[in-house]
Structure 1
Amino acid sequence: MAQQPKLMIPGPVDVWDETLEALGQKVRSNFTEEWRPIQEETIGLLKQIFQTKNDLFLLTSAGSGAVETGIASLFSRGEKVLTVSNGAFALRAIEILRAYDCDVVEVENEWGCAADLDQVEAALNANRDVAGIVVVANETSTGVRNQ
């Protein structure tokens, strides 16, 4: 990377020259044969990074697409799902759960505050038939980390 002043701010960020060159290439569609070797190489590199030999899947979607994929894979219509609501992305997950006709038990917390574990425990005790819990671990809309 060329000598540049080091910025210690949220953005913009320093970008390697090689990255800038790659970004200057033509855009390739993810549903063509031309894309396959790129995806296979990317999966191989990610397996090295995550130190796994297991299958790895790439989603060509926004974060909501990944959340919807998880919800659609884990829950069925009518199942009761407990959620912690304390930010915009939690509300998006709740919206997706409702779109899949799940019975949502919402533990509401003030935006900007982490999940209240006593409230979560009380909701679980009152709803012993929940199929699962959906919590946004890092609610970036409010800067909160739920533990």
Structure 2
Amino acid sequence: MTCACGDEWEHEELRRFPAEEAVQGVAVDGEHFYAISNRAIGKYRKETGERVARWEDAPEGRIRHLNAGVVIEGRLYCAHSNFPAMPEESSIEVFDPETMRHLESRPFPDPPGSLTWVDRHEGIWYACFAHYRKSGDPANSRV
């Protein structure tokens, strides 16, 4: 494989673990990976793949479509949207990775699409709002 810069890039798969929640995204910290589905997050040990905790929203809860996640300074941040509902709503859902408790929701007023990922670099937050074929023009996706 080659990367976009043209340099050779090699990789080797070392392990593969089954994770019921591995549908939308994954986040990692030093010891665990967090498999993310639309309405649930599983916490797994990196060394063994054992699930050690799980969070799931109630069927009547407000979480609809979790996406990618990232662990920053002891918090798990997950992109969330109401996809495929319209008008589009998006938020960052914040969890405590130790207890897997949902801590807060940070909504985006009038978002420019469905939030698919968030990250922070050098103190600046980045987010990607996508448009899917069903709800808009993918060419209008924004970072």
Computing Cα extents along the principal axes in Å for each of 1, 2, the value 44, 42, 31 comes from structure 2
With helix-only ellipticity at 222 nm (-39500 (n - 2.57) for each DSSP H run of 4 or more, over all residues; to 500) derived from the coordinates and found to be 0, which of 1, 2 does the value describe?
2
Quick check: 8.1 is what I get for mean count of other Cβ atoms within 10 Å over residues 23-30, calculated from one of 1, 2. Which structure matches?
1
Quick one: distance in nm of label points 7 Å out along Cα→Cβ at positions 55 and 103 came out at 3.2 when computed from one of 1, 2, so which one is it?
1
Given 19 for relative contact order in percent (Cα under 8 Å, 6 or more apart), calculated: source structure among 1, 2:
1
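No lab work stands behind these numbers, since they all come straight from the coordinates. Computed from a predicted model, the values in this text were never measured in an experiment. Cβ atoms are built from the backbone, for glycine too; each structure is taken alone.
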